[in-house]
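Readers should treat all values here as calculations from the given coordinates under stated rules, not as data from a laboratory. This is a predicted model, so every value here is computed, not measured. Cβ atoms are built from the backbone, for glycine too; each structure is taken alone.
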Structure P
Amino acid sequence: MPKADNKSSKSVKSRAPQPQLRIIGGQWRGRKLSFPLIDGLRPTGDRIRETLFNWLTPDVHGARVLDLFAGSGALGLEALSRGAESCLLIEKHPQAAAQLVAHLKTLSSDKDTNRGRVSTQDGMTLLEQGNKDQPYNLVFIDPPFAADLWQKIADGLNQGNWLAPDAWIYVETPKDSTWSPPANWSLYRDKQAGQIRYRLFIFEMS
């Protein structure tokens, strides 16, 4: 009998498909974007995003946006789709950052090229250095839950010229997370979805 072909007899392991997120509104509405399987990378769900951007309308249009722990880009890309002037997406994981760069290249026309920018710097390190550019009108805070960084992030944002007057600050946490928002963060909305608590604050200049 002829010997079996080793190559054909080997089982070919199919790669698991990358998970996807869907942009809900704006110029890229309905576009599906893949993101890598990385521990701690947890995109904000569709329903939460829809609620959040309903709260923010029409203040997203023309806003300068900072997405501190961008991950899949669900929040920052949604903001750009809805007309944000610019968005700086901070993501230190090389694979996730590379995917964000690819998405921006795919989604953006020539005139949109500079609206979205990805930085691989660590978010906390960035905050400690301070902001030498214009302050931001909208900031997303959704770090890996296991890192428990909310207090450090909130305290860091309150310094270093990060927040414009009346800036919006979105914070996503586990429902039982305990941290203290700065006194000049005025709570605007507070909701819970399953095990997730999400809040929107307004920054009040002291």
Structure Q
Amino acid sequence: MTVGMVEKPKRKTRIQRANEQKILEAALEVFSRHGFRGSTIDQISDEAGMSKPNLLYYFKSKLDIHETLLSRLLTSWLDPLREFSAEGDPLQEILGYVTRKIEMARDYPRESRLFANEIIQGAPNIKAILEGEINDLIDEKAKVIANWMAEGRLKQADPKHLIFSIWATTQHYADFDVQVRLVLGDGINNEVEFEKTRAHLMQMFTSLLAVDAN
């Protein structure tokens, strides 16, 4: 290699990418079921259907796998909040955000439980992101909501607690799926039950925030 030149990282083959995805899919299942502390490399390799040495060729440790999953999760998890626009209709922006969050609870329940387990354990692997990027994003969107309320376009409420309430009422259906099924007899992956859930949340947040037209 010529002195001064930086060697480019080798491009991963299709098989390597497929194996990495298989490992991450298996780890998501294991972590969402047992949490980070209760999971082992052996469990993940068994779930992935590959040997432990083969798995460790792709990821150096359980922590490496966990951090990769969390990094991908946070990107998709925060996208709906990033899309929250100050230029839109206030109530429709919030209801749209609620809808996207309940859709994510339906479509990505394991990811939601992965995040919940991380938070319950004190957020050891994402604390810096919580204190930085996520906190900054919440501050930004809370200011947008506060401005709408100051302009009389929404009823008064605490913006940050409003965001927490949206998280609590949507992610509950993924994080406490077993309880939801015991009470309702079905989860929100059932189309009828999903629409009933969405309609209830729309009504609840509309009642909380909509300004009386009179």
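Tabulated values for the structure
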| quantity | calculated |
| --- | --- |
| Given 107 for volume of the Cα convex hull per residue in Å³, for residues 58-137 alone, calculated: source structure among P, Q | Q |
| Winner on distance in nm of label points 7 Å out along Cα→Cβ at positions 34 and 186 once structures P, Q are ranked, highest first | P |
| Structure from which 6, 28, 34, 25, 6 was derived, P(r) over Cα pairs in 5 Å bins from 0, in percent, for residues 50-89 alone, options P, Q | P |
| Entry that produces 21 once relative contact order in percent (Cα under 8 Å, 6 or more apart) is calculated, selected from P, Q | Q |
| Winner on mean count of other Cβ atoms within 10 Å over residues 26-33 once structures P, Q are ranked, highest first | Q |
| Which entry (P, Q) yields the derived value 57 for percent of Cα pairs over 23 Å apart | Q |
| Read-out helix-only ellipticity at 222 nm (-39500 (n - 2.57) for each DSSP H run of 4 or more, over all residues; to 500), computed value -7000, structure in P, Q | P |
